[in-house]
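Below: a set of structures, written as C-alpha cells.
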Structure 1
Amino acid sequence: MIKLTLNGSQVELDADPSMPLLYAIRDIAQLTGTKFGCGLGLCGACTVHLDGQPVRSCVTTVAAAEGKMITTIEGLEVDGQLHPVQAAWIDHKVPQCGYCQSGQMMSAVALLESNPNPNDKEIEEAMQGNICRCGTYPRIRKAIKQAAQTQSGASILVENGNEVKV
C-alpha cells in the first residue's frame, strides 16, 4: 500500500511503486480529470502539482509522489468555489475539444503562484510544454490574464469574450 496526500486527503492505494502516478490517480483513485495524452511527458495533458510544482504524471512514479502533496484538477475547487483559473477558462470559453484543458489549467495555476502578473512572453514560456491540438492559445492567454487580475483583486467583466475592467 502506498500512502499519498491527494487533493488534501490522505489515501492509501494498492499500487506498484513503479506505476505512473497518472494511472494511480485515474484508475485506482478514480479521479479522471487528469488525462493521458502522449505517455512521454511531452504534451502536458497529464499535468498535476507535486508539492505545488507542475509535473507530468505519466512519467512520475507513485513512489516519487509518496509523502508529497498531490493536487489534481479536481483539487483546485475549494468549498464549491472555482479557482480563478477555472472561472476564467469558463468566461473565455477556452476549451474546444477540452482534452488538454486540465493540464493547461494546472500549468496556469502554477504559473500564477510563481508569477502573479505574467506578461505575454512569460505566459508563453510557462505554457509551452502544454499542447492544445485545437489551437486555443489566444483564449488560454486571455484567461490567464483574467485569473491574474482576479487574484490580485482587480475586477474584470467579460462581455462577449472581451475583457472590460470595472
Structure 2
Amino acid sequence: MRVLPAVAGRDEFDALVVRTDYHDERAWREVAAALVEPWGDRRYEAHVHLVDDPVWAGATVDEVLTAVRAVEDLAVVFLADRTTMRAEPRALLAVTTLTREECVDDEDHERLIEFGRAFRTLPAGVHEVHANLSIGNLGFEEFAAWAHDDPEGIYRSL
C-alpha cells in the first residue's frame, strides 16, 4: 500500500472530499461546483475541504483511510472516485473513518457497518451527512440504511 500525503489546512467544520479519479476534468468541475452550493432547507453555507492533487489518483478506500487517520474530528471522508466521475448522478462515496477500536464494543461496530462501511451520496448530501455526524445528531449507519433503501443505492437528502 502506498503512502499518501497528510491532509493539511482542513477546518474541523469542513467536509473532507478527496478526488481519486483524474480522467474527466469537466466531471470534477461539476462535482466541485455542486459541493460549494448552499445546502438544506435553510440554504446553509457549504464548508468543504477539497483534496485535488494527482498524487491521490487511483487511491483505494484503505489508502485514503490510512492517510486521513490523523485528521481530528473526522467521522466520514468523501471520495470523488471513478464511479463519481463516470455515472449520473455524480454521487460521491461516503466512507466511515471509525474503526472497531473506536466503537464501544463489537455490537456497536456491527451496527455501524450493518450496511457496509461506505455508501453513495449526492453532493448536496455530503453536507447533511458531515454536519449530522459532527454533532452526533444521526449515525453513519442511518445514512447508510437510507442509501441502501434507495433504488440506486444513493443517499439523496433528509
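Laboratory data are not the source of any read-out in this text; all were calculated from the coordinates shown. The structure displayed is predicted, hence computed values, not measured ones. Cβ atoms are built from the backbone, for glycine too; each structure is taken alone.
Given structures 1, 2, which gives the highest value for Rg/Rh (Cα atoms, Kirkwood Rh)? Largest value of Rg/Rh (Cα atoms, Kirkwood Rh): 1.
Where does the value 2.3 come from, among 1, 2, when distance in nm of label points 7 Å out along Cα→Cβ at positions 22 and 46 is the thing being computed?
2
Across the set 1, 2, mean count of other Cβ atoms within 10 Å over residues 38-45 reaches its highest value in structure 1.
Source structure of the calculated read-out (distance in nm of label points 7 Å out along Cα→Cβ at positions 14 and 150, 2.5) within 1, 2: 2.
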